[in-house]
1. Using distance in nm of label points 7 Å out along Cα→Cβ at positions 219 and 267, single out the structure from P, Q with the greatest value.
2. Could you figure out which one of P, Q the value -6500 for helix-only ellipticity at 222 nm (-39500 (n - 2.57) for each DSSP H run of 4 or more, over all residues; to 500) was computed from?
3. Any idea which of P, Q comes out highest on percent of Cα pairs over 24 Å apart?
4. For FRET efficiency 1/(1 + (r/R0)^6) of positions 51 and 147 (r between Cβ atoms, R0 = 25 Å, to 0.05), which of the structures P, Q scores highest?
Structure P
Amino acid sequence: MMLILLVVAGTWAQGLSPLEPKEKEVAKAVPPTNALDKGDLEFYVRHLFVWGPQINVEIGEYKESAVPGMLEVDVTGRFDKSAQKSTFYVSKDGQHILQGTSFKIADNPFRAALDKVDNTGAPAFGTEGASVMITAFSDFQCPYCAKEAKLLRSQLKDEYSDKVRVYFRDFPLTQMHPWALTAAIGGQCVQAQSPEAFWTYHDWVFENQKTFTPENLATKVVEFMTDKGVDAAKLKSCIDSRETLKVVEMSLDEGRAAGVNSTPTVFVNGRKVPAGMQWPQLKSVIDFELEYQKVTHNSGDDCGCSLDISLPGFEN
């Protein structure tokens with residue numbers, strides 16, 4: 001994301017690179033000396049990340065951290081609709097800065113992600129209570145999501161049906177995909193009537209993406225689902241009234257909280273899977289988690305926690 005900010009800033013900010021200060025900007029008169037001073041910390045971080053004046057820097061509040069003797073503070077850089085958030089640890093005398101993540105040895109390293117998403121009631125397949133939980137944040141109009149969906153529905157279903165629980169979460173990118181939101185609403189309308197029928201809907205939409213438009217989607221959905229275990233009249237009413245919009249918006253909010261900003265995005269027991277990971281690598285992650293959970297029992301579908309995930313185009 002840091003690179004995205006640099007590239008975007010250099011491209012859109014009237015031709016200025018983040019390395020080129022605006023003429024009106026006055027250089028800091030003295031070097032930074034205290035990281036507890038937000039001005040000093042901003043000056044230091046701008047140099048660290050090469051963030052020029054086109055990037056807005058927000059310094060959060062200093063708070064006690066899990067690391068003895070250190071305070072924790074979030075620093076966010078924003079340009080247009082892109083953002084990069086970093087957590088820094090500052091010594092209480094303001095002389096030392098650490099960047100990174102604090103881990104507690106007795107806890108799951110991906111606890112933060114697990115706690116941000118509540119999959120209760122979300123479309124799912126696989127064994128309830130499985131020790132490996134995958135949550136997929138996806139967009140029905142996204143072509144990469146279609147590839148991911150096919151991978152999960154085939155490989156996972158065939159090889160891990162009794163060991164893995166997969167949850168589908170909506171993350172429609174409305175600015176890019178004009179019918180994605182309606183498809184998400186329709187999917188949740190189907191889910192409300194029949195969780196089994198949802199997967200029929202899910203597979204059909206992804207397989208027929210190229211045939212849909214904002215104008216014909218709702219009609220095609222009702223026609224296709226008429227004999228698939230749902231009440232067509234109720235389905236049409238649900239879609240037309242956008243009855244399930246709040247469910248979709250909740251999924252979007254939880255995804256953003258977990259750091260999802262593109263689709264597909266996949267998490268395996270809270271671990272965000274690298275973008276472009278192929279089946280052999282994803283399989284190795286699942287196998288590793290299966291063995292790890294035999295000892296720790298601190299994740300999965302029955303751990304009392306939540307998780308975020310997304311599939312085939314996975315991002316770091």
Structure Q
Amino acid sequence: MTSPFGRLVIIANPSSGWGRSEAKLRKVESMLRDWGLDYRIVTTTGPGHAAEAAAEALRGGDRFLVAAGGDGTVHEVVNGMFAGGQPITPDAVLGVLATGSGCDFVRSFGIPGDAVRAARHLTGDAVRTIDLGKVTFADGGATTERYFANIAEAGLGGSVVARASRLPGAFASTRYFVGFWLTLPRFRPAAVRLDADGQAFEWLAHNVVVANCRFYGGGMLISPKSEPDDGRLDVLVMTGPKSDAYTTLPKVYRGTHLPHRDIAELRVSRLTVETDVPYPIEADGEMLGTTPATFEVIPGALRLKV
């Protein structure tokens with residue numbers, strides 16, 4: 001069978017999964033050949049290469065891109081699909097093969113977290129049109145913008161991702177959990193000012209979660225109410241003491257932490273975040289920059305192969 005979206009361009013991160021991704025990808029290749037699907041593989045060589053490969057493939061006429069890796073690979077491929085605030089190819093399709101140690105993005109869509117089982121989702125014509133988030137943030141002395149398909153954070157979450165990225169590979173999918181407990185004791189809350197679609201708020205807060213989808217951090221159901229095609233971003237502002245984490249974190253894995261007296265919930269099209277001290281920002285598990293930042297939703301921006 002041939003794909004209705006043309007040749008698959010598999011953009012693969014060989015370092016994902018701490019060296020186990022190559023074996024998974026070989027099995028996927030065998031399946032694609034058995035199914036008669038045309039494909040080519042681009043193996044990334046370092047940070048930013050996946051975005052470059054995605055843009056190059058689309059400009060060369062391909063329109064079916066497959067991110068093979070973890071959430072970071074998905075993040076880069078998605079950013080490579082846009083230029084100047086517009087999609088390079090409006091009818092492009094994104095597929096995902098989770099060959100890394102963790103891919104929280106696919107959990108919201110019922111796509112298996114194992115690349116071999118997920119390969120079947122690359123066949124047929126089923127797609128789901130979903131929203132994207134765009135974040136504009138401080139990057140040194142400049143202002144930079146990036147897109148995110150899953151979840152972004154400002155504050156403690158950004159610091160956790162930075163700490164987790166320095167942990168050895170043996171921690172694999174538990175990196176976020178370990179990084180959280182290593183970061184929490186030293187993190188200090190600050191005054192956070194928000195403009196949510198023109199409505200002003202101010203809290204002493206330690207984290208702001210901006211969610212398009214539902215899961216992050218290795219299976220935490222942080223935003224159980226999120227619908228990635230509703231034209232809104234779900235915002236959670238953690239306003240309570242850090243000690244809340246001891247009772248709240250276990251509930252996050254089940255999605256039973258909401259409602260909570262110390263978590264403000266908002267749904268927005270556009271959110272501006274200003275803080276007394278610069279808060280680090282992460283999106284899809286990738287470190288970006290710091291506040292001040294603006295988060296916006298782009299409705300129906302991405303066609304996801306399901």
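1. Details: P: 4.0; Q: 2.9.
Looking at the calculated values, the largest one is P.
2. Details: P: -11000; Q: -6500.
The read-out comes from structure Q.
3. Numbers: P: 60; Q: 49.
The maximum falls on structure P.
4. Biggest value here belongs to Q.
No value in this document is a laboratory result; all are computed from the given coordinates. Here the structure is a predicted model, which is why all the values come from computation and not from measurement. Cβ atoms are built from the backbone, for glycine too; each structure is taken alone.
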